[in-house]
Each structure stands twice: as structure tokens, then as C-alpha cells.
Structure 1
Amino acid sequence: MTLGYSGTLFILAFDHRTPLQRDLFGSVGEPSQEQALTISRAKGLILEGLKRSLDKGVAKRSAAILIDEQFGADVARRAKEEGIGLALAVERSGQKEFDFEYGADFPSHIERFDPDFCKALLRYNPEGDRALNRRQAQRLRDLSDWLAGRKSRLMVELLLPPEPDQLERVGGDTIRFDRELRPKLMIDAIVELQEAGVEADVWKIEGIDSRQNCEALARAAAALRSGPGRQDPINIQTTKAALNKDQSSLTALNVHVW
């Protein structure tokens with residue numbers, strides 16, 4: 001299967017687990033059978049909402065739900081039975097380091113549902129803990145390698161939590177961090193993960209304010225699929241504060257920061 005995904009994709013996401021269980025249902029730790037059933041029934045709303053959007057004209061080939069196995073197994077099966085796109089979350093919920101919900105047994109759980117997309121949520125800052133980044137990149141590569149040649153595509157949900165020194169550069173202002181530092185750091189992260197052997201079909205990223213930076217990120221992700229040696233410059237609109245980092249990986253990708 002060709003790497004990447006060129007179609008239009010509208011996804012309704014309800015793969016929340018630990019925060020949902022804690023904040024909405026007031027439960028911590030292992031849920032009781034009754035609590036798990038209540039949460040599972042609530043998850044069914046996402047499928048009903050998506051089906052309503054189909055009734056209002058959304059093309060079925062472009063629609064999908066994002067759900068988890070723990071509380072959404074029945075919903076996932078119903079979606080498959082009704083020919084609705086399925087993205088399945090594979091990460092363990094409620095922790096900062098990416099790992100599989102079912103450990104080394106992740107292949108059998110994916111095969112059980114045959115999803116169109118396998119979604120892995122990753123908190124990764126290229127200027128953060130190097131050992132942590134290496135561990136996470138290796139696990140993600142394990143998933144990427146296993147999916148290679150299979151029907152299911154890899155969707156990486158990339159979250160980029162700021163490091164303390166990065167916040168210092170913008171006076172502790174998280175809005176400035178999002179606008180001035182995060183776009184370039186996200187490209188750095190994508191480059192590093194690709195160099196670690198992670199081949200994502202879809203990057204699910206946090207919102208970017210600038211249209212120009214959104215386009216730059218999309219072009220960077222697409223360029224990485226075609227190998228090194230980029231033809232056109234990819235411009236990231238930011239400030240001088242973002243330049244306090246080695247530019248070698250971005251130079252290879254022909255990224256211009258200004």
C-alpha cells in the first residue's frame with residue numbers, strides 16, 4: 001500500500017478514557033462492570049452523531065470515528081458492520097510516555113477490529129528528554145513496521161508540550177509559544193520521527209494559527225515521504241526566539257525560519 005492518505009477525512013473522536021472516566025463519571029482506577037457499561041453506552045453517541053452527519057450530506061467515504069477498545073469495542077464493531085471508517089486508538093491512556101494499551105500483544109488487538117487507521121498519541125518535544133524521545137520513537141517504529149504492507153494506516157497524533165526553557169523564551173506565555181515556537185518544533189519532531197523509521201500516513205496535529213504555517217507543516221510531512229533533497233523552500237513564520245536551535249535537520253528539508 002502506498003504511504004500517505006490523499007483523501008478528504010472527517011473524523012469524530014471519542015477515544016477519551018482516563019480523563020473521561022475521572023472527570024465526567026467521577027471514577028478512578030479500574031472501573032466496575034457497571035461503570036464500564038455506562039461509559040460504553042455514552043461512547044455510542046459518537047457513532048449516532050456521525051450517522052446523523054451522513055444524513056445531512058457528509059460523504060460516507062470521507063467519514064470516520066476515532067474510538068478506543070476499552071470502552072468503545074461495541075461501537076467499533078458497529079461502525080465496521082455499517083461500512084463507516086474506523087480509527088482505533090492503540091496508546092495507553094493517562095500517561096505522558098507513549099506505550100501500547102495492550103503491550104506487546106498490540107497486533108492481535110488491532111487485527112480483532114481491522115481498523116482503517118491505527119492512531120497513536122505521542123507527546124514529543126524534540127528539545128525534551130532525549131532518552132524518553134528515543135523510547136517513544138522505537139515503540140512507534142515497532143507499530144509502523146508492523147503496519148507496513150497491511151491495510152490499516154498509521155495515524156500519529158502529535159502533541160508538543162513546552163519545555164520550561166522554551167516557555168522562558170516567550171516570557172511564560174503559552175499563546176506566544178504556540179504561535180512563535182511550536183510550528184517549527186513540530187516540523188523538527190516530524191523529521192526526527194521519520195529519521196527514526198516512523199512512517200506515518202496521517203499526522204494528527206494541534207491547531208496552528210497561521211495558514212502559512214499549516215501549509216508548511218503539510219508540505220514538510222508530504223516531502224518526507226519522497227526522500228531527502230527537497231526542491232522548494234518551506235517557510236515557517238516565527239520570530240528570532242525560535243532560532244535558538246541547531247538547524248541541521250531543517251536545512252536538509254529546506255525549511256526557512258523567519
Structure 2
Amino acid sequence: EAAPSAPTTASAGARSFAPRRAAGGPIALSWSGGKDSALALHALRERGVEPEALITTITTGYERISMHGVRCELLRAQAAAVGIELVEVPIPPGCTNELYEARFAKAFERRPLAGVSAVAFGDLFLEDVRAYREQRMWKSGRDALFPIWGRDTRELARELIVAGFQAVLACVDPRAMPASLAGRRYDRRLLAELPEGVDPCGENGEFHTFLYAGPIFSEPVPWVRGEVVQRDGFVFCDLLLRGSAANPRSPN
């Protein structure tokens with residue numbers, strides 16, 4: 001996921017996935033719970049690289065994935081299904097870049113992150129975001145890797161569906177697309193309904209997804225739809241872990 005506020009660093013220029021890790025050291029993966037970070041994990045595994053940990057920012061007070069608004073219990077179920085240790089980094093609502101970076105620096109002082117030499121991200125084409133991540137990793141003495149960087153997003157969206165990944169729209173920006181699409185499954189029908197100018201992968205922040213099934217999972221993450229709410233200018237579809245105390249309903 002993106003940093004909590006827009007980075008101001010200059011563009012770093014287009015680059016392909018090219019690990020510079022000394023002696024193939026261990027890596028971690030920035031994990032938003034959505035399709036792009038899942039595709040990044042898929043790409044890493046195809047290259048024979050298994051992350052030591054998933055890193056996710058959690059908004060304190062809400063106990064949800066920052067920006068996406070997905071409940072932590074669903075995030076933890078994802079981590080269990082992919083079989084990788086999860087590191088949750090707590091940040092407050094309205095977090096500044098300075099505090100965001102401080103919280104991450106603290107997380108990297110402890111295992112399992114203390115031993116990683118690089119962090120992979122699921123970014124696709126936003127140069128300012130990539131430059132921000134590279135600068136932050138460089139300061140910490142680590143590399144930033146981008147396994148799916150530069151891929152055509154229309155092609156990537158089609159590949160995701162064909163490969164058997166399944167996702168749902170957890171958050172939409174109603175300024176870019178209809179609020180009614182919150183809670184919709186990410187499938188061919190949805191792609192056909194996206195307004196002109198909306199990136200098929202939502203790379204410009206038009207929407208965020210929760211991925212619940214696919215080839216990277218040992219089993220699907222069961223979920224049910226909750227209420228749809230509007231908050232801070234975005235529309236969120238609350239998703240609940242099926243069979244949990246919060247929601248014992250079975251079908252989704």
C-alpha cells in the first residue's frame with residue numbers, strides 16, 4: 001500500500017526487477033492484503049524467492065489495514081493461508097511520513113525484519129511512490145524490489161483472473177467510480193464496468209481490494225459482506241471473517 005501521505009521525492013525513472021541483494025539475502029514483502037501485493041508474492045515465488053515476512057501497516061483505534069479498511073482478523077487469516085510470518089506495524093490515523101518512517105525503523109530493529117536485506121513492493125508504475133520507497137530502504141541499508149513493476153495493468157488484471165486469484169473491492173473512491181462498486185468481486189464483469197480513465201488495477205488509488213483466494217494460498221479465506229459506509233471521502237465495504245465471533249454467518 002502507499003505511504004499515508006504523498007511522498008515528495010523526485011522520480012527515480014523506470015526500472016525492472018533486478019535484485020541487488022548480497023549473497024541472495026532474505027527479503028520481506030510489503031503486504032496490503034490486496035491483489036497487487038499478492039501478485040508480487042506470486043512473481044517472487046516463480047523466481048524461487050520466499051519472503052521471510054509480510055509487513056502491513058495497521059491503523060490503531062480501528063484495527064484495520066491502513067487505507068484499505070480491512071479487518072485485522074482477515075489479514076491474519078491471509079498470512080496463515082500463504083504460510084508467511086506477519087509483522088503488523090501500528091500507525092495512528094492521519095499518520096505523518098515522519099512517524100510512519102519511525103514506526104517502520106523500529107519494526108526493522110526486531111526479528112524477523114532485522115535480518116532482511118531487501119523489501120519487495122507491489123507497485124506498478126507510480127514513479128514518485130517508487131522513489132519514496134527506494135529512498136526509505138536506502139537509508140535503512142536495504143534494497144527495494146519491485147517484482148511486477150512496469151507491467152501493463154490491463155494485461156495484469158486479465159492474468160490475475162485467469163490464474164484463479166479472487167478478490168473483492170473493499171474500498172472505492174466515489175470521485176473516480178460509482179460507490180455501488182464497493183463490495184463487488186474483482187472479475188471480468190467488474191473490469192468491463194469500470195469508468196473510462198480508471199486503471200484496471202486501481203493503481204491511482206481508485207479502489208483497493210481484499211484478496212481471498214488464489215494459487216499463493218493453501219486455502220481460501222472465508223469472508224462475508226458487512227455494511228457499506230462512507231468515511232473520509234471514501235466508500236468502504238466492511239468484510240468479516242466467516243465463522244468468527246463478529247459474524248457467524250456461513251455464505252458469502
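Here, each number is a calculation from the coordinates, and none is a lab measurement. All values derive from a computational prediction rather than experimental measurement. Cβ atoms are built from the backbone, for glycine too; each structure is taken alone.
Brief remarks on what is shown
- Among candidates 1, 2, the computation of distance in nm of label points 7 Å out along Cα→Cβ at positions 175 and 207 that gave 1.9 used structure 2.
- Which of 1, 2 leads on distance in nm of label points 7 Å out along Cα→Cβ at positions 135 and 151, largest value: 1
- Here helix-only ellipticity at 222 nm (-39500 (n - 2.57) for each DSSP H run of 4 or more, over all residues; to 500) was derived from just one of the structures 1, 2, and that gives -7500; the source is 2.
- Given 22 for relative contact order in percent (Cα under 8 Å, 6 or more apart), calculated: source structure among 1, 2: 2
- Answer label among 1, 2 for the case where distance in nm of label points 7 Å out along Cα→Cβ at positions 39 and 223, calculated from the coordinates, equals 4.2: 1
- Value 17.1, 49, calculated as Rg and Dmax of the Cα atoms in Å, assigned to which of 1, 2: 2
- Here semi-axes √(5λ) of the Cα gyration tensor in Å, for residues 63-142 alone was derived from just one of the structures 1, 2, and that gives 21, 17, 15; the source is 2.
- Each of 1, 2 could give FRET efficiency 1/(1 + (r/R0)^6) of positions 79 and 127 (r between Cβ atoms, R0 = 30 Å, to 0.05), but the derived value 0.50 comes from 2.
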